[in-house]
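**Student:** Listed below are the structures to be examined.
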Structure I
Amino acid sequence: MQVLRVENNDNKLIQRFLKIQKQFLPKLRYEMIIRTTKLLEELQSSDSLNLWVISTDSQDVGFVQYTSTDDVHVTVEIEIEDLLEREWKQAVSQILWNLNEDQIAVVYWNRTEDRGSQIQWFKEIGAEITLVEYLNKLILDEANWELIEERVDTYEVGDLEISVHYSDEIFQRYLDDQEFAEEMADFKTATHADVPNGTSSLAPKIYTADKLRKRASDRIGNPNYNFVLVLAMNSSRIVGSTKVNLHGSMGHNGMTGVRREYRGRSLATYLKSVSLLHLRENHPEIKYVTTENAEMNTPVLRLNHRLGFRKLCDRLRIELHRSDLRVR
């Protein structure tokens, strides 16, 4: 078993990384798919690559990617084909030992019946399951269109303005309209703070206008960042939103939030219904939509189920302080 670090001047290993990563695309989260599609154009220009290929003597069987969440937390994406238990533990142990002593690994792991022993092993080496999420999928042909259409047709928006936007339009507005960028940063910070976080040591995200504008500058015009955003606004104040990222035949629904003072009005259901109806009418290539929700977020789970989302599997957030690692 080898864990090979990808260097930006090693074209052969870069191609091996992209090939094995592509094999896992059907079961990866949308965010990982986005990173995959833009890797080829960025790998060779990057100063530091946090990417690895996991290989046996005969074939490549998995990959690893690190993403720094903040100064301490590092999201570790690990995907490995079914291996002998000893080989699997050897590969993961080597990967975790690459972290700095003061860092915390945040590993997302889909819980299926055949991964039970692997999850137990994470606990034995000092890791903690801090959050359980459900991965959900909606096949658009099987959506509850009666409910969706009824909600869009009859919902009383009152003094709210509902609008649908695409990614480049939003990115350009961040760059041109400082007040809009500041309002969006405030809205995202406020609504993300209310998302259930379990026992995680990850702090709620803090958004700023400068960060949004920097991201917009980096991503505008890039087809890998294509999304539909539905906004609910009261004058210049953003009070609700939902977003669907578009990738081939797949959409990923996220960034659904409503300010506290506007909750209890079924606004989230209405915004999601508007987004799904927009997909059906304008994006026939989208066949299904995925999302993930915390197990403890009962209102959103109930909402998604009514719309037609069905659970695929559990997704665990596993956190490990590098200094607590009990295996070598």
Structure II
Amino acid sequence: MYTVKKVTSENVNDLEFAYNDFFTRSYTDYGYEILPLEFSDIANLVPSGFLSILGLYEDKLLKAFLIYNIVIDVVEISIIHCVGDEDVIAKKEALLQSLLDEVKGKDCKIISYAMLGAQKDFVVNIAKYGFDFVGQAIVNFKFANERSMRIFYKVKDLPTPEGLEVVDWDDKYASDIVKLIFESFKNMQDQKFDLRFKTLEGCEDIVYKITQNVYGIFLPDKTKILLENGVPKGFCFVNLTTDNIANVPLIGISPELKYKGLGQFLLTKALDGVLQSVLQGDPLYELNATLDTDNLPAINMYRKLGFKESTSYPQAYCVL
């Protein structure tokens, strides 16, 4: 009934209608804060191998697709989209099975899939293919929200703990931060769906991609490093995901200094730095972050500073 083919430069034009359908629904149905790439950009990327696309055909028309890429040994699914509402589950299962067949012979260890928006309707079905789930919550601080601002102003002037200092990012701290991420994320849920946290090489890739603008425009003057005797003991990265939205992609404290309120202290300094830019005319209206829904200490930390949960989604992963 359905035929799944890899989208190549030869048949990429078959994708245009289905992709544009996804593009118009990316905000309403999938909760994208940033518009995805235009079809013309996707078509140009296909020959490069930067991303891979599987297309599902029905009566010679491409009616659904799955976009993924491989990062080191992790297969990351970006989107599974179907045109219309007819037989959606069967189409998604056909695409997923084709992906599993596609990566079977490759040196991949895990499939990761952030099931944003309407994609969460596929949770029960994808579980049959061996996927497990980690709940993710998106929290945000909106600078126009008076209540959030009042909460933050009550707590923002915390004194720097004795023996510690906070500085802006400098590339000289990069190697120490790599080791710190490796140590501080050892028992975190993130390891389940992002294997990079399990190795120093993987943590190095994370730092590289944050600081080299892969995940957004890196803001070194807003990124804060906690030092003890000149040695990094904590970090709070900040970047721009759009002209108006800033993001905390990663925050962590050295294991021996955890549970002392230093994470909140460091986040406060980072948020205050962004706020000062807003007060000086920067058009930012939000700072956000993504947290594990089971990590109540982290969620409470953000709440204490005036952040609010905006949405949640299942992060699916399958060990190959």
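Bear in mind these aren't lab numbers, they're just calculated from the coordinates by the rules spelled out. Just so it is clear, the structure is predicted and the values come from calculations on it, not from any experiment. Cβ atoms are built from the backbone, for glycine too; each structure is taken alone.
**Student:** Just checking, which of I, II has the largest value of distance in nm of label points 7 Å out along Cα→Cβ at positions 211 and 251?
**Tutor:** Biggest value here belongs to I.
**Student:** Something else now. From I, II, which structure was helix-only ellipticity at 222 nm (-39500 (n - 2.57) for each DSSP H run of 4 or more, over all residues; to 500) = -11500 calculated on?
**Tutor:** Comparing all candidates, it corresponds to I.
**Student:** Now for a separate question. State the single structure among I, II that was used to calculate distance in nm of label points 7 Å out along Cα→Cβ at positions 67 and 291, giving 3.0.
**Tutor:** II
**Student:** Among the shown structures I, II, from which was the value 25 of relative contact order in percent (Cα under 8 Å, 6 or more apart) calculated?
**Tutor:** Comparing all candidates, it corresponds to I.
**Student:** Work out the source of 14.6 here, i.e. which of I, II gives that when mean count of other Cβ atoms within 10 Å over residues 219-226 is computed.
**Tutor:** I
**Student:** Figure out for me which of the structures I, II the number 3.0 belongs to, where distance in nm of label points 7 Å out along Cα→Cβ at positions 171 and 283 was derived from the coordinates.
**Tutor:** Only one of I, II returns 3.0 for distance in nm of label points 7 Å out along Cα→Cβ at positions 171 and 283, namely II.
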